[in-house]
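In the part that follows, the structures are each spelled out as structure tokens.
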Structure 1
Amino acid sequence: MSQPRINPSILAADFVNMQSELARIAAADFVHVDVMDNHFVPNLTFGPQMVERIQQTSPVPLDVHLMIDDPDRWAPGYAELGAASVTFHLEAAREPLALARRLREIGARAGVAIKPGTPAEALYDLLGEVDQFLVMTVEPGFGGQSFMPETMPKLRALAAEARRRGTEVWLQVDGGISLSTIGQAAEAGADTFVAGSAVFGAEDPERAITALRDAAATHRH
């Protein structure tokens, strides 16, 4: 079993000092980059140009999370920028299977995310075709929200279904992940954790990453 992955979310970083903020999380596995379009979610962040600059300055690979309409059109461009992983929302994609295959073809890991209200079963048909499922543990759109423990049964269901089919898939959680909640998510089957303020808000982000990784490891089965 691989060690838990910690992907700090730059939503919690100081945007003006992005290069030095990225340097503070060199101990992370990936940097989580939230792209929001003010349509799919009620918030606006940044697009390809900013992601390209982050790609050029980040000490760790990019885990891009697209909270946007029409990912069928836009997602491949992020893979072409060199993002290691590109995750789109099942609720927004017209042809999720074709899109996942296209992302892999370009050379990125393909991820599919679901909002808290979308059932885990909606993802089953994509097992074996994607590299990562992202179960949102808050309503997507804003950082700093409280973790929703009621999303944990979905993680358990996905982990069980992947085992049943003998397929490997990373199970990521995003939203309200901290030292007090990461154990619940790890116990439910998550192995990849997006943390924002728990890392960037810490005095020593590197130590915070290690503490989160250790906490997740102790709760995994």
Structure 2
Amino acid sequence: MPSPQLDSPAKPATAVSGRTPAVIRLLVLATFVVILNETIMINAIPRLMSALHITEQTAQWLSTAFMLTMAAVIPITGWFLQRVSTRSAYTTAMGLFLLGTALAAVAPSFEVLLGARIIQASGTAVMMPLLMTTLMQVVPETDRGRVMGNVSLAISVAPAMGPTVSGVILQFGSWRLLFAVVLPIAAVITWRGLKQLKNVGEPQFSTIDW
């Protein structure tokens, strides 16, 4: 039987016109962090080639597989979000991302690292539609254009910042530090999210339109 603390009933959203709801700001922050990882491996390719004894083309799969996984999972996410509560979707997304990040940080081989990146991407693919779905439900219609513009800006900036952030981090250690730095940040965001996030809307039965 699920704990009320872990999966509380949905509550009607109350948003003040002209202000971005706190739940949206929280989800934007979480989405920013997970999308940042899409391009964070680019500057690490030379070190990965040396440490894991792989070619440049093989190392590039760490970024390509991330994007391919997102492309494959996002279409199914709409069905998933209809069947589960907001908190369950958030827990799934960030749980997958944390698992993939932790696994990547200790990956002993390229194959394990690639699998970790796919797990990371699966969580990221859930976060983006979750953010947009929640936005449409909690933001007043008159404010949606403004809020969606701000959200789109944050989502667009994240992948552009990935190479810069990774370049700075790589100055202080190996490629594993890219994941070691992100892991506690994502963990804190997940914890804050589970404390503040409320369920929005009600789960409903649906089927996948293959």
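No value in this document is a laboratory result; all are computed from the given coordinates. In this text, all values refer to a predicted model and were calculated from it rather than measured experimentally. Cβ atoms are built from the backbone, for glycine too; each structure is taken alone.
Identify the structure, out of 1, 2, from whose coordinates distance in nm of label points 7 Å out along Cα→Cβ at positions 37 and 117 was calculated to give 1.9.
This figure was derived from 1.
Using relative contact order in percent (Cα under 8 Å, 6 or more apart) as the calculated read-out, with 40 as its value, let me know the right label among 1, 2.
Working through the options, I get structure 2.
Looking at structures 1, 2, which one was helix-only ellipticity at 222 nm (-39500 (n - 2.57) for each DSSP H run of 4 or more, over all residues; to 500) calculated from, given that it came out as -10000?
Values: 1: -10000; 2: -24500.
It was calculated from structure 1.
Given 3.5 as the derived value for distance in nm of label points 7 Å out along Cα→Cβ at positions 133 and 173, which of the supplied structures 1, 2 does it correspond to?
That value comes from structure 2.
I have 44, 23, 11 for Cα extents along the principal axes in Å, for residues 53-124 alone, calculated from one of the structures 1, 2. Which structure is it?
Matching structure: 2.
Can you tell which of 1, 2 yields 42, 39, 30 when Cα extents along the principal axes in Å is derived from it?
1
Which one of 1, 2 has percent of Cα pairs over 14 Å apart, for residues 93-140 alone, as calculated from the coordinates, equal to 53?
That value comes from structure 2.
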